[in-house]
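Some structures to go through are shown next.
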Structure I
Amino acid sequence: MRAIRVEGSGRDAKLVLAEAPEPELRDDEVLIRVHATAVNHADLLQRRGLYPPPPGASEILGLECAGVVETVGKSVPTVSDGGFAVGDRVMALLPGGGYAERVAVHAGSVMRVPASLSDEEAAGIPEVALTVHLNLFQLADVRAEDWVLVHGGGSGIGTAAICLVREAGAHIIVTCGSDEKCARARDLGADLALDYHAGDFSEAVVEASGGGVAAILDSIGAPYWAQHIRCLRPDGSLILIGLRGGTKVEANLAPLVGKRIRVIGSTLRALANERKAEIVRRFLAQFGTALEAGRVRFPIDRVLPLSEAQQAHAIVEASQHFGKVVLRNEDF
C-alpha cells in the first residue's frame, strides 16, 4: 500500500509518498480503507522526532481517519451487538497510521459516520472531538451554563471545543492570534475571542465569565500559569494537554488551596484501548444525536491530496488555518 514516509530528521524532515507494508489485523481490530485523514499538532512533533508513537503502534503519521471497513477481526462484535461489518462507513481515533491507504485499529476506537457528513468532515472529528470531550466533559465535568477558556480558537481543538461547548449549553472564551480569527471564532459560537498578542487576558476572562471559568484547556503551559490561576473560579480545573510555551514555572501554591483548583495533566494517544473505548462511548452518548442531526459540524479549512502532506504540515505550523486541514486519498 502507499503511505506517507518521514525522510530525514528534525525541522528538515520531509514527508514522501512511498510504499509501506500492509497493516497486520488483530482479532479485536477492524481494517479501514482510508479515504481521508487530518493533520494534528502531534503529527508535526512526530515528524521532527519529538513525539514517538506508543509501543506497538504504527510508525506512520496520522491520529484519525475516515473510510470504509474492509475486514473485521474475529473477536469484533457483530453489527447487531454494536460492532461493524465490511462496507460500513466509519471514522476512527488512531494511535498512528492514518497517512496511509489502510489502517488497522481497535474496534472500540471506531465510530460510524453519519450520513450527513462527508469523508473529509468525518476525518477531522475523532482526535479533536474526543480530546475535547475527555478533558472538558469527563475530567473537568463541564455542564450547562459553565464557562470555559480554550487557547487556539482557530485550531482543530479550538473550533471543536467551540462547537461542543455551545451544543452542551455552556459558554466558551477562546484566544486567537489575529483579529480575523477572533471574528471567525465568534461567528462559530465563541462568547468571547481575545487576541493573545494583546497581553494579559485574565481580567477580561474573569469579567466576561462573571467571576471565573470552570475549566481551562491549556496547550501552552508555563507562560500562562499565573493568568490561568487568576482566571479560574473556585473548584475550577486547569487541564494541561500541551506545553508549547514551556514547562517550568515558579508557582505560588496558595491560590490552588484557597480556590480548591485541580491541575490535571492529560494525554489521549497512549491510553489503553479499553479506556479509549469508554471515552468513545461517553462522547457518543452525549453528542451522537447532535452529530447525526447535523447540529455539530467542525469547520474544515482546506482539503489537500495525501501526496501534499508536506504542504499541509507547513500550513498548520504557520497557523494559516481555521479548523482542520484534511488529507484525502487520491483514489477516492
Structure II
Amino acid sequence: MKRKITLKQIAKELDVSISTVSKSLRNSLEIGEETRLKVQAFAKFYNYKPNNIALSLKNRKTKTIGIIIPEIVHHFFSTVINGIEQVANENGYSVIICLSDDSFDKEVLNMEMLANGSIDGFIMSLSKETQFKGDFHHISEVIDQGMPVVMFDRVTNEILCDKVIIDDKLAAYEAVKSLIDKGRKKIALVTTVDYVSVGKLRTDGYIKALLDNDIPFNENLIIKIEDVDTCEITIGKLLEDKAIDAVFAVNELFAVTIIKTANKIGLNVPTDLAVIAFTDGIISKYSTPTITTVSQSGIKMGNKAAKMLIERLESEEHEEDENYKTEVIETHLIERESTN
C-alpha cells in the first residue's frame, strides 16, 4: 500500500513550492504544462486526495481566525482570547472560539469543522488528552494544506509552527525561590499530571529551585492532580500528613482549594502555610486571603499570537516560509496576603 502523502511532501520531492503544487493540482495556467503534468502524475501515483475546500481558502479569505482552547472558565484562557480579539479586530478579523474540553476527539472535530472554509488560520492551546496521546496528525494536516497555526501555552515540539509561551520553568523557579527567601523550608507542589507540558516544566522549575538552595527534594511533596473533582481530598491528605510550611500551586483552583482546606484543619495562611499560584485572575485578587501569583500576561500572549498569525496570513509567501518563531512572554510575581 502506498504511503499517504501531503502537499508539503510532494513539493519537497519535486523541488517546487507548496504553492506550485497547489496550483498544478488545480490546473492553474500560471504553472507551466510540464510542471503541472509532473505534479499531477506524482500525486496520482501516490493517490493524493486534496482537501478542495481548504485549498479554496487561498482564493477567498474569510478574515476569520479560529481559536481552540481547552476550557473557557479558566481566567488565563479568557484573557488570551481578549488579547487575540483586540489585535484581530484592529486588523479587520473576526474570531470563532471552540472548546476542546481537554478532549483529543473534540479538538480534532473542531479543527475539521473550522478548516472546511470557515476560517483562515488557527490559534490554539493543546488539550490534555492530545498531549497524553502525543498524536498531532490533525494539526499537521491543516498546516500541510497551507493553513497557518499558532500555538500558545500548551505547545509541542513535534509540530513546526509559530508558538507563544512563557518560560514556565523559570517562572516556577522564581516563585519557589521567593518562598525560600521568606524562610520556608518544606515546600510542597500541587500540579497536574506530567503529560501536560506546562505542568512538567513548572515541576522542573520547582525542583531546581530547591536543589539550588540546598533544600532536599522530597518526591512525596509533589501532588499530581488528575481529577479536579477530588482534588480537595488529595490536598487534605497532603496538609494533614506532611509538616509543610508552603505550597506552590500550578493554578488558581488548586491554590484556593489549598487555602480552604488549610482553614478547615486550623492552619493559618500565611502564618503556618504560605501559598503561591500561577495565573493572576479574579479569584486570586478577591479570595481571603488574597493570593500571591505568577502573572502569565494572557492579554500580551493573545496579542502576540494574533499578530504572528495575521502576519503569516497577510504575507503572500507564508506557504513557503518555514522560519517559525517562538515568542516568550515575560512573567512577574504579584505579592499578596498569602505569602506575607
Structure III
Amino acid sequence: MVTIKQVAQRAGVSFKTVSRVVNNDPTVKPENREKILAAIEELGYQPNIAARMIRKKNSDVIGFISDEISTTPSSVDIIRGAQDMAWEKGKTLMVFNLNQKDANPAQLFDECTQHRAEGVIYGAMYHQPVKLPDSFQKLPTVMVNCFDPEQKYPAIVPDDEQAAYYVTRQLLAKGYRRIAFLNLNPDIVAAQLRLSGFKQALNEHGIADDNYIVKTIEQVEGDEVKDVTREMTLDVLENFKPDAILCGKDLVAVRVYFVLESLKIKVGEDIGVASFDNWDVIPDILIPGLSTMSLPYYEMGRRAVQKVIEASENKNEQSGEPEKITCLLASRASF
C-alpha cells in the first residue's frame, strides 16, 4: 500500500505539505499542490479515510435515516438526489433504514453519532408530520418529505398545493369545464393541500360548485385501506359526466384508464386525464401518455444535503416553515 511518505518523497516536499493537500488546505502553494497531485495519481495513493476522520474536526459523513424511501420506487429519488449532492460536496452519505415493525429512530440516530456524522437527514416516503425524539437536536437535522408539527427542524417538502393549482389551471386552459378530482385519503397532508390548490384554481376561473366534484379513492376499513378507484370512476362518469378527471396519483390514473377503455371512452379525445407523481415508466407506458405533475424528490434530496452542510458549517439555527420545492408538469397527450 502506498503511504503518504512515499508521495512526499516522489513530489520532493514534506510529509506535512502532502497532508495539507490531502485535507484540502487552500494555503498550499499552487506549484506544490500540482506536484503532489501528480505524485498521488502516479503512485495510486488512497487516503486513509478512518485516519482522516480522527484528525479532522469534521467527519464528512451525513446520516440519512429513512422509513421506507429506499424500497419505494416513487420516492427513492430522494436518496439519489442526496447521494449526488453529497458526492459533489465531498461528503459520504450513510443510509439507515427503519424497521417498520419496530421503528426506533433514536437508535439509528445513535448509529449516526457513533460514525461521527456532521448532521442527519430524516426522510419519509410520503408528505406527513413526524415527531422525532429529542436526541435529534444534538446534531443539525433536516427533515425531507415530512415536517415537525412544532417546526423544531428545517424541512424540505413538495409544494403539493402549487402542483394541484397548476395542473388544474392547465386543464382549464385547455377548455375543460367539468372536472372530477379523484383524491387520496383526506387524512393525508398532500391530499388536503392538493384539494386547496384545486379549488383555488377553479375559484379564480369562476367555475361554479356544481361543475366540479371531489371523490376519495381510498376508504379506511379498520387497519386496512381499500382502493375504490373503479367504483368512484364509474360513479362520476354516470352521475357527474366530467370532461376531465384529475387523479390523486399515477396508479389511480392507470385504473381510470382501464375503466375508460372498457367503456370505449378515449383518453385525450373524449375525456382529459391528469395526475400526480410522474412515477417511473408508468406515464410513458400508458396510451396516450399521461400528463402528470412530477414530485421533485431528486431536488428535495439535494436540497436536504445542502441545508445539513449549511447548518453544520455555520452552526446556525434553522427551523420554521418547511421549504417547499416546486412541482413541474410532465406534459403528454392525456389532455
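No lab work stands behind these numbers, since they all come straight from the coordinates. Note that this is a predicted model, so its numbers are computed, not measured.
Out of I, II, III, which structure matches 79, 45, 33 when Cα extents along the principal axes in Å is calculated?
Values: I: 54, 47, 35; II: 79, 45, 33; III: 83, 40, 35.
Considering all the candidates, the number was obtained from II.
A value of 46, 40, 37 was computed for Cα extents along the principal axes in Å, for residues 140-307 alone; which of I, II, III is the source structure?
Details: I: 46, 40, 37; II: 58, 35, 28; III: 55, 36, 33.
It must be structure I, since only it matches.
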